[in-house]
Structure I
Amino acid sequence: MTLTQLTLFSVGATLGTGIFVILGEATPLAGPAVVLAFVLAAVTALFSALSYAELAGTIPISGSSYSYAYATLGELVAWVAGWCLILEYAVSVSAVAVGWGQYLNEFLRQVADVVIPEALAGPPGSGGVVNVPALVVVALATSLLLRGASESATANVIMVFVKVGVLLFFCVVAFSAYDAGDLTPFAPMGAAGISAAGAKVFFSYIGFDAASTAGEESRNPRRDLPLAILLSLAIVTVVYVLVALSAVGAMPWQRLAGSEASLAKVLTETTGATWPSAVLSAGAVIAIFSVVLTVMYGQTRILFAMSRDGLIPRIFQRVSPRRQVPAANTLIVAAFIALLAGLVPLGRLADATSIGTLFAFAVVNAGVVVLRRTKPGLRRSFRTPLYPLTPILGVVFCLFLMSRLDSATWLTFLAWTAFGLLVYIGYGFRHSRLARGAR
C-alpha cells in the first residue's frame with residue numbers, strides 16, 4: 001500500500017457509525033457542547049496517535065498495539081493488549097454493522113417507501129429478533145477481503161471519497177439552516193456532561209490506527225505508517241467537528257437526541273424535503289460498509305500476528321496461496337462478528353469497544369516510554385514531540401475517559417480480560433514462541 005492508500009485506509013476505518021449514529025446518543029449527555037466532546041476525544045486520540053506513529057516507524061510490522069506491546073512490555077502485556085484489540089475490532093465492526101442497517105432502512109424508506117420489518121432490522125432487546133442487514137454487510141465485506149489486500153484497499157479509496165463528499169454535503173445543507181440560538185445554553189450539563197459524551201464519542205475515533213495493522217503490506221512502512229496515522233486523525237477530526245457543529249446549530253439538540261439515523265433526521269427537518277436525507281443515507285450505507293471492510297481487515301492481521309507468536313492456534317496464520325490472504329482467519333472473524341452484530345444492541349457494543357480501545361492505547365503510550373529507556377539507540381523514523389510529557393498525558397487521558405464509562409461497561413471489560421487471562425494460561429503460555437524457545 002502507498003501513503004495515500006494507508007491514510008485513506010485509516011480514514012475509511014474511522015469515518016462511519018461514530019458520526020452517523022453515535023452523535024444522536026452523545027448529544028443528550030452534553031447538549032450543544034457535544035462539539036467539545038469530539039474535541040476532547042480528538043485530543044485523547046492525538047496523544048495516542050503520536051505514540052502509535054513513533055512505534056509504527058520503529059517496529060513496522062503487522063499487529064498494531066499488540067506487536068508494539070510485545071516488543072516493549074513483554075508477552076503477558078502484549079496478550080492483554082491483543083485480547084483487548086480483539087474486543088475493540090470485533091465489537092466495533094459489529095456496532096458499525098448495526099448502524100449500517102439503520103441507514104439502509106432509512107434509505108429504503110425515503111426512496112422506495114419500504115421498511116425492513118422490525119423483527120429483521122434489530123437485535124433482541126431493541127425490538128427485533130435478528131439484525132439481517134448487519135449480517136448482509138459482514139458477508140459482503142468478507143467476500144471482498146477474500147479477494148486480496150490490494151483489491152480491498154482500492155475499493156476503500158473509492159468509498160472514502162464518497163463518504164467524505166456526503167458529509168461535506170451534509171455540512172453545507174445544515175449550515176444553511178444554522179441558528180446560533182440553538183447553541184444556547186451551550187453546555188447545559190457542564191464539564192461532567194462533556195467528559196461523559198467524550199467517552200462515548202471516542203468510539204468515533206477508533207480506526208485511526210488501522211494503518212498500523214498493515215505494516216507488512218506497506219511499500220515504505222518506516223516513512224508512511226507514522227504519516228498515515230497522523231494525517232488520517234487530522235482529516236477525521238476536522239470532518240467530525242464540522243458535522244457536529246452544523247448538526248446542533250441546525251436544530252435544537254433536544255430533537256437530535258436519541259435518533260438512530262441522526263444526520264438524516266437533521267436534513268429532513270431543516271429542509272422539509274426527503275431527497276437530502278436520501279442522499280445522506282445512501283452515502284452512509286457506502287461509508288459504513290468501508291468501515292466494516294477496513295476494521296475486519298485489521299482484526300485478521302492482529303490475529304495473524306498473535307498466531308505467529310504462538311498465542312492462538314496456527315489456523316489464524318494460514319495464508320491462501322492463490323490470494324495471499326489469511327482465508328480461514330477471515331471466515332472465523334466474520335462468523336464471530338456476524339453473531340454479535342445480529343444479536344447485540346448498538347449502544348452496548350459501542351461502549352464495550354471504547355473501553356477496550358482506550359486500554360490498548362494506554363499500553364501503546366506506555367510502550368513508547370519503555371522503549372525509549374530500554375533501547376534509546378534504536379532507529380526511529382518519527383519521534384513523539386515533547387517526550388515524555390506526550391505519552392504520559394496519553395495514558396492519563398485514556399484512563400480518564402475509561403473512568404467516565406458506566407459500571408456495566410467496566411464489568412464487561414473486566415470479565416473479558418479475566419477470560420482472556422484464562423485462555424492465555426490454558427493455551428497461549430504453553431504454546432507461545434517464547435515458551436518453545438525456552439524448551
Structure II
Amino acid sequence: MTSNDRVERAFEEAKARYADLGVDVEAAVKRCAEIPVSIHCWQGDDVVGLEGKDTLSGGGILATGNYPGRARSGDELRQDAAKAFSLVPGTKRFNLHAMYAETEGKRVDRDALEPRHFEKWVEWAKSLGIGLDFNPTFFSHPLADSGFTLSHPDEGVRAFWVRHAIACERIAAYFASELDGVCINNLWIPDGWKDIPVDRLGPRERLLASLDEIYRERLPGVIDTVESKLFGIGSESYVTGSHEFYLGYAVSRNVGVCLDMGHFHPTETIHDKISSLVLFVPHVLIHMSRGVRWDSDHVVLFTDDVRAVAAEMVRLGRWEKIHLAVDYFDASINRILAWVIGARAVQKALLSAFLEPVGRLEELEAEGRLGERLALMEDVKSLPFAAVWDYYCLSQDVPLDVEWIREVEAYERQVLSKRT
C-alpha cells in the first residue's frame with residue numbers, strides 16, 4: 001500500500017466518524033481551500049526591506065537572531081516566498097510593506113513612492129495567480145526616530161507621513177486593479193511615549209486629523225484597516241493608536257479594524273471581539289501572531305488561541321467582512337521553515353473549525369443542554385482530524401506533515417547556504 005493509499009483509507013474512516021455528527025468533510029475541505037490567507041513578506045528578510053539597509057531600526061519592533069540565508073533582494077525574497085507557498089495548502093495572498101519598493105538603485109523617499117516601484121511584485125503575483133495586500137511603513141526612517149509619525153507635533157513631519165500613506169493608497173489601488181480586484185491596505189504606526197505623558201489628547205487629535213486627510217478619497221478595490229497596539233519598545237506607557245481610538249475611528253469613518261493577536265494584554269484573547277466588530281465596521285482583519293510574554297511576534301503554532309480565532313470566524317460565516325493574515329518574524333531559525341510552520345498552522349486551525357459540528361452544537365445550545373454542548377465541544381478535539389488534514393494536503397498537492405521539512409532542508413543546501 002502506497003503512502004497516498006494510506007492517506008485516502010484513513011480519510012474515508014475519518015469521514016464516516018464526522019458524518020455521524022452531521023459534518024460534511026468533503027465540503028469542509030473544499031471550503032477551507034477557498035479561504036485566502038495573506039502571508040507576510042517580512043518574515044523572509046527580518047523586516048529589513050529593500051531601501052539599502054542591513055537591519056531593522058526603530059518603531060518599537062525587533063527581529064532577533066542572525067540565521068544565515070536572509071533574502072537580500074526582491075528577487076531572492078520572491079524566490080523564497082514562492083518556495084514557502086509551494087508547501088502550504090489553500091488559497092494564498094502576499095502581504096507587502098512599502099519599504100519593499102524596488103527603485104532601481106535610485107533614492108525615492110516614501111512620500112514619493114508610485115505603483116511603478118512595485119511592478120515586479122505585481123508580475124510575480126500574476127505568475128503565481130495570487131493577490132497582494134499592502135502596508136504603509138512608518139518605521140525604519142529618520143523621520144520616525146522620535147517615535148512619532150502621523151501624530152507628530154511638527155506639521156512638516158506629520159505632512160510627510162500623510163503623503164506617504166496617501167501614496168500607499170494609490171499603490172494598493174494599483175494592486176487591486178492589476179490582480180484580483182481587492183487589496184487590504186493596513187495602517188499601523190509606532191507613535192507613543194516610553195514614560196507617562198501629560199498630554200494624551202493632543203497626539204490623538206493630530207492622528208485623527210491625519211487619518212481624515214489620508215482617507216478623504218476612497219479608491220476602488222482598496223479595503224482600509226487600522227491596527228492598534230497595547231505597547232511597543234519605546235512606547236510602553238502610551239500608544240496614540242490605541243484599540244479604543246481606532247475602534248471609535250473605524251465606526252465613525254466606516255473603515256476596517258485590524259486585530260493583531262499580540263497587540264493586547266498578554267492575558268487577553270481576541271476571538272470574542274470579532275462578533276462585536278462585524279456588527280459595526282465594514283471589515284475585520286485578523287493578524288495571526290504569537291506573543292510570548294509580550295508582543296514578540298513568534299511563529300504561529302496550532303494553539304488553542306489560534307484555533308479559537310478560526311472557530312469564531314467559521315461560526316460567524318461573515319467572510320465578506322473577515323480577512324486573515326499572518327504576522328511574525330523570527331531571524332533565529334530558517335526563515336522558510338518559519339513561514340511554512342505558521343501558515344500551515346493557520347490552515348490547520350481553519351480546517352479544524354470547518355470540521356466542527358456547528359449545527360449540532362447550536363441545537364444543544366438552543367435547547368439549553370449546555371453540559372452536552374460542552375462535552376461535545378471537548379470530544380470533537382479527539383476525532384481523527386489528522387487524517388482529514390493529510391487528505392487536504394494531498395488534494396492540494398503539497399507535502400504531508402514532516403515530509404515538507406525535507407524539502408526546506410534541501411532548499412537550504414541548494415540555495416540559502418550559498419548566500420553570504
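No value in this document is a laboratory result; all are computed from the given coordinates. This is a predicted model, so every value here is computed, not measured. Cβ atoms are built from the backbone, for glycine too; each structure is taken alone.
Here helix-only ellipticity at 222 nm (-39500 (n - 2.57) for each DSSP H run of 4 or more, over all residues; to 500) has been calculated and equals -24000, so which of I, II was it run on?
Derived from the structure labelled I.
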field: Computed 21 for relative contact order in percent (Cα under 8 Å, 6 or more apart) - originating structure among I, II
entry: II
- request: Output the label of whichever structure in I, II has the greatest value of mean count of other Cβ atoms within 10 Å over residues 84-91.
  value: I
message: Looking just at mean count of other Cβ atoms within 10 Å over residues 44-51, which of the labels I, II belongs to the structure with the highest value?
response: I
